[in-house]
Structure I
Amino acid sequence: MTISEFIGTKDEKNAIKPEQWIRALGGHRSSMDYIVEHCRRDVLVLEEVYERLKPLVLDHPNKGLIDGRGGCGVCGEKKLQKRGTHITRTRKYQRFQCVGCGAWSKGLKPIEVLK
C-alpha cells in the first residue's frame, strides 16, 4: 500500500515499466509523454500528501515568519485559537492551534518566567 492509497488522495500516479524508460531515453515520443504525465501526477500526489501531513510536522519552517505576515507557521492562516500553555524548564508560553490546518504553535514571548 502506498501513502497516497492510505491517505486517499484524489490523484494517483501511473506505473512505469522499465521498457518505457528505455524507449523514452531513445526519443520515443509516446513513451516520453507517458513519463511526463507520470511526473506531473507524482507532483500532484506529493503536494496533496504534504498538505495533509504538514500539521503533524513538529519542525516545519515557520511560514508566518518567512512571508512576514504572522499567523500560523504552517499554513499562514490568521485565525489562531488559544489552547492552554506550553511550559519549558524556565518559561511558560501561550499555546495556539490554527483554525485552518490544525497545527499547534506557541507564542514568541513568554507569559511567565519560572524559577
Structure II
Amino acid sequence: MSQARFLCDHDLNEHIVGGVLRREPAVEFIRAREVGLENQPDSGVLEYASVHGLIVISHDVNTMPAAAYDRLAAGQKVAGLMMVRQAAPIGPVIEDLVYIWSASDAEEWEGQVVFLPI
C-alpha cells in the first residue's frame, strides 16, 4: 500500500493546495504546469496521473469525469479523480484532502471518481 499523492489540474484553486500544505506539509502535490500538462486534454492529464500513480484533483466538472469514465470503459487505469466544484467551500475540501491523505491508501482510490467535499 502506498501513500496518496495528488496531481492538481491546471485550473485548481491554489488556496486549496496552500491550505492542505499548511495543515500537512508532507502531502505531495504536483501541479499540471510543473510537468508540462497545462495544455493537455483531460485524457492526457489522466494518462500521466495513471502512469505515475497520482490522484487528479480538478474543478473541471464538465469534462474531466467523462474522460475518466471513458478511460475506465476502455479498460484503462484511472488512479483516482477528485472533483471540486468551483463554488464549493474550500475549508471542507482541505479537510477532506488531508483526511484522505492520512487515512487511506492510494490504491483505494483507483478507478474512483468522487466529488469533494465528501
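Which of the displayed structures (I, II) returns the greatest value of Kirkwood radius over Cα pairs in Å, for residues 4-59 alone on calculation? Intermediate values should be presented prior to the final figure.
Working: I: 12.7; II: 11.3.
For this comparison of Kirkwood radius over Cα pairs in Å, for residues 4-59 alone, the top structure is I.
When distance in nm of label points 7 Å out along Cα→Cβ at positions 20 and 52 is calculated for each of the structures I, II, which structure yields the highest value? Present the calculation step by step, with values, prior to reporting the outcome.
Values: I: 2.2; II: 1.3.
Comparing I, II, the top value of distance in nm of label points 7 Å out along Cα→Cβ at positions 20 and 52 belongs to I.
Determine which structure produced the value 15 for relative contact order in percent (Cα under 8 Å, 6 or more apart), calculated from the coordinates; the candidates are I, II. Write down the numbers at each step before the final one.
Working: I: 15; II: 34.
Label of the originating structure: I.
Output the label of whichever structure in I, II has the greatest value of percent of Cα pairs over 20 Å apart.
On the way: I: 60; II: 34.
For this comparison of percent of Cα pairs over 20 Å apart, the top structure is I.
Just checking, which of I, II has the largest value of distance in nm of label points 7 Å out along Cα→Cβ at positions 12 and 100? All intermediate terms of the calculation are to be shown ahead of the outcome.
On the way: I: 3.1; II: 0.8.
Max of distance in nm of label points 7 Å out along Cα→Cβ at positions 12 and 100: I.
Laboratory data are not the source of any read-out in this text; all were calculated from the coordinates shown. Everything numeric here is computed off the predicted structure, so don't read it as measured data. Cβ atoms are built from the backbone, for glycine too; each structure is taken alone.
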